[in-house]
Structure P
Amino acid sequence: MEITSTTIIELLRDGNESVFERVFKEYFKRLHAYAYTFLKDEPMAEEIVQNVFCRIWEKKDQLNSSGSLKAYLYRAVHNESLNYLKHHKVKAEYEQYYTDRMSNGYEHTEKKIMVAELEKHIGKALSELPPRCRIIFQLSRFEQLKYQQIADHMGISVKTVENQMGKALKLLRLKLVEFLPLLLLLLLNFY
């Protein structure tokens, strides 16, 4: 005598362990293969099928006896597999976002430290310039004044401004030569 799907579901609802074991043994391999088609991961496919059977046993009193047990099992494995894949995708996207965020934060902090270090050394090098040379350099580079404007402002010739700027640039290059690679790195990263 063949037991119908409705009878099996009724026996499961009543908590019949031998029927549950029989259903498990009958469908496990096929459901595992079905889950594997989605997941491409043997252990995870096994876990998905086991989860479906655990949920069936835990909620056996809620089983609907009017439907097909086989269809129910395949639908449950299908849904569980898709839920796992969605969760896995969201998790992977978050991990990538977090990794990118941490990497960018680290790079940003690293750049800030390098800029601060470079500014400190530039300030020190500027303070070591002769006073007149330093003033001319600052008016040119920081105040954006042209040589003629500097000459008029200080009451000196344009040629003197040119000579003082040349002297300032030469001295700064000598004092900051070891920081040139850092300056180039910063300039390349900012643009």
Structure Q
Amino acid sequence: MSKEMIDVLDENGVRTGEVLSRDDVHKKGLWHRAIAVAIVNEKNEVLLQQRADTKDKNAGMWDISVAGHISNGQDALSAASREINEEVSVNLGYNVDIKEFRYMFSHRKQQVFSEDFIENQFYDFFILRKNGIKIENIKMQESEVKAIKFVDINELTKMREEKTIVERDPIYDCLIEYLHRY
């Protein structure tokens, strides 16, 4: 398996021209870009994934529908589409079109997991509203995802309070505001 190569950014989110492996970016604590996508169904529920126990951070915790790094030379929408196909492939008989994603906002996050794992990321957050998604039609990438479920606003809020979901406060604040409008 080839190493995931990532564009290094400066503290303002501008590409520096340097490209390093995902591991090297985290070891050196360099700025880079990632995406997060909330998939919302017609019942106004959010698809959550439980991270595999083998993940290097937040193992076994519940998380947003899809999250991942933006690879070298890739844009955020292409990365969002790629991550959906990698982590949670929805078997609806068609591919997700990048026009279906709704861009919400970007934010910076800094977090130190260990001496060799420092995360300095810019997250681009999108919402993908899809009708007709059924859990039984979703194929998970087992190396990435342990389980999936749909939750409503109340359960999402409870999971945040109980800290059983990966901390993404700006994203969940925006998502809950969005869900209240529908």
*asked:* Comparing distance in nm of label points 7 Å out along Cα→Cβ at positions 58 and 114 across P, Q, which structure shows the greatest value?
replied: P
*asked:* One of P, Q was used to compute mean count of other Cβ atoms within 10 Å over residues 34-41, and the result was 24.1. Which label is that?
replied: Q
*Give the label, chosen from P, Q, of the structure having the highest value of FRET efficiency 1/(1 + (r/R0)^6) of positions 42 and 170 (r between Cβ atoms, R0 = 41 Å, to 0.05).*
Q
*Tell me which of P, Q gives 27 when you compute relative contact order in percent (Cα under 8 Å, 6 or more apart).*
Q
*With log10 I(q)/I(0) by the Debye sum over Cα atoms at q = 0.12 Å⁻¹ derived from the coordinates and found to be -0.76, which of P, Q does the value describe?*
P
*For the read-out helix-only ellipticity at 222 nm (-39500 (n - 2.57) for each DSSP H run of 4 or more, over all residues; to 500), a value of -6500 was computed from one structure; give its label from P, Q.*
Q
*Output the label of whichever structure in P, Q has the greatest value of mean count of other Cβ atoms within 10 Å over residues 26-33.*
Q
*To which of P, Q does the computed value 1.9 (distance in nm of label points 7 Å out along Cα→Cβ at positions 82 and 130) belong?*
Q
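Any read-out appearing in this document is the output of simple, stated calculations on the displayed coordinates, not a laboratory observation. Everything quoted here is computed from the prediction, not taken from an experiment. Cβ atoms are built from the backbone, for glycine too; each structure is taken alone.
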